[in-house]
Structure I
Amino acid sequence: EAASGMAKSVLVTGGAGFIGSHVADRFVAEGWTVTVLDNLSSGREENLPAAARFVRGCITSAEASALVRDGRFDVICHLAAQIDVRRSVEDPVYDATRNVLGTLNIMEAVRTSGYPTRTVFSSTGGALYGDFDPPPSTEAFAKDPEAPYGIAKLAVEYYLAYYGRVHGLETVALRYGNVYGPRQDPHGEAGVVAIFCNRLLDGRPLTVFGDGEQTRDYVYAGDVARANFLAATRELPPRGRLDARAFNIGTSIETSVNLLAETLRTVSGATAPIEYAPARAGELARSALQTDKARAVLGWAPEVSLADGLANTYRFFADRRARLAAGATA
């Protein structure tokens, strides 16, 4: 509760998206006043919590700037972004316009508002550290992103550190592993889970690129939403260098694509063959995040196991398909 007895307020940019809608849900559940800013380029209105106020708009716009400047938000959870790594490779200018300039538009509005808003930025763990040191990566690992998507996320983190040191703003960066869960978009960074779920429901083979032994750190969307809430509300370490207020959010477990496919087949009860296709260029071989710092400082640890999270996710896609089919026959 704010000192005046008023509920605290949060702006969730990208709050109609996959991860953003889980974050919005969490703040609603905690009794906060929630505003969502989303241009619906990849988000869906059906993802929005009923209790949230929805503002349709883009983070690069003057309207977004005015919303932040005049909104007196206690917290901004900034998730709105161009999230497709391949799109960033094809069109780095588009990626940087959304992910760097869009964020600067929001941060300048926070700075000029004079209101003590804390900004919690959704960064990336996998794409930030590159493939040069064996996982699990700590926050202090060398940053050497392979794709413009990761480069833009890193640039924003440098800007956040600057806003903290020079302007005294409260900023936090959360570096996610591969987030999966209900409402997932098959096109995002960890889209393989959504793709596999839909293929199982179609009775089609699961396609694995390369030998399937490449690993990722799969973290459940509900756990990520809780990390956002804790980063918004816990006391932060002193401001300092880039990594001072950055936290890895993952499970520290390397899961191969082969194991992911096997686990999904097990929890779904669906039998689909696995097909192997040539490896994709520029793909990380291994990724997992060390999360000791988030445990120690934020009191955060992942709670949902891979098997449980995958079962929840598969059920979501199965239920959605059943509803669509029922609607088509109604």
Structure II
Amino acid sequence: MKKLMLALFLVTGILGNSQILNMIKDKVKDKTMSLAGDKVVNAITTEAITTNFKDCNTADVKKPDFAANKKFVSLCKESFTQDKGYVLSPGYYQLELKSFCLKAGTYAPSKGDGYLFAPLKGPKEEIINALVKNWYNHQDIPQQQVQSLVWAVIAKSSLKNLSTENKVVAARLLSKDQLLKLSKMGLDFIPADLMNRAKSNLPQPVQIALDAENKIRNFFASSSSSSYDELERLAMISGVNPEKSAVEYGTWGLHPDGYWVAYQPHGYREMTVKIYVPDNLTSVSFTPSDQVAVPANTSSQRLMLSDMLNCK
């Protein structure tokens, strides 16, 4: 009888320990999955470019009709180098440029949106800066192909998912070190449960942007997706932004270098830039690709200027 009791005690102990071990394993597994999920959620919600309206100088502004009666000198045929930009003496200037969208899941610029200067900032600043600036030295590359890469980086798409054409363009515009960095920081399409977890408790404009980025990642991951028009539809909200801008279209803002600049986008790919250099300055260097035009509305596109002219 004693032996039977001892055997039952040992079996019960073994079964108990086994159950405990299984419980421990389950908790470790759950914890591991949770940590992995947290890492993905953090990657999803970390903006590639963080430049926003809080980076703008909203104190020093002039109305859009400032200098309305002044004669502006066109810079379309003036000397420009990427080292020094346009060297401008006091006066009024105007320039037609090509530009890029830096924010997916937003409305295209409209006559109701006012823009002010801010510098390019964020984890992918180096990559985006290289794509846009180096385009000037490879002017045979269509703007759409560069914009496709910009959206791919903004959406944190995996380099391996890009088309051969995208990879060739990236290799022309980026250094080997930049390509290596790009290859290490991509995401694939994120399933709905993780996306919902990532978006929970975030403002609606942020949720819309995250959804747009995920759709862009899916676009590049799908071998059947190749139409730029389709990519554009995924990256942009159709229609006119219903939100009223706190800054008028064409408002002048004071640049940190002491001159005044006004941005007048014509869609997201073209822009008129007006510059006023005050008499108290001997000269200034104006390099378009050093500037991001930021809207007062969070649901409108941030636009990076390029050095590529759009002069008719």
Once relative contact order in percent (Cα under 8 Å, 6 or more apart) is calculated for every structure in I, II, which label goes with the largest value? II
Identity of the structure behind 1.49 (criterion: Cα Rg over 2.2 N^0.38 Å, for residues 58-113 alone, calculated), options I, II: II
Could you figure out which one of I, II the value 3.0 for distance in nm of label points 7 Å out along Cα→Cβ at positions 42 and 258 was computed from? I
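Could you figure out which one of I, II the value 20.2 for Kirkwood radius over Cα pairs in Å was computed from?
It was calculated from structure I.
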For 5.8 (distance in nm of label points 7 Å out along Cα→Cβ at positions 90 and 226, calculated) the corresponding structure among I, II: II
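Every number in this text was worked out from the coordinates using simple rules, so none of it is lab data. Small disclaimer: the values here were computed from a predicted structure and weren't measured. Cβ atoms are built from the backbone, for glycine too; each structure is taken alone.
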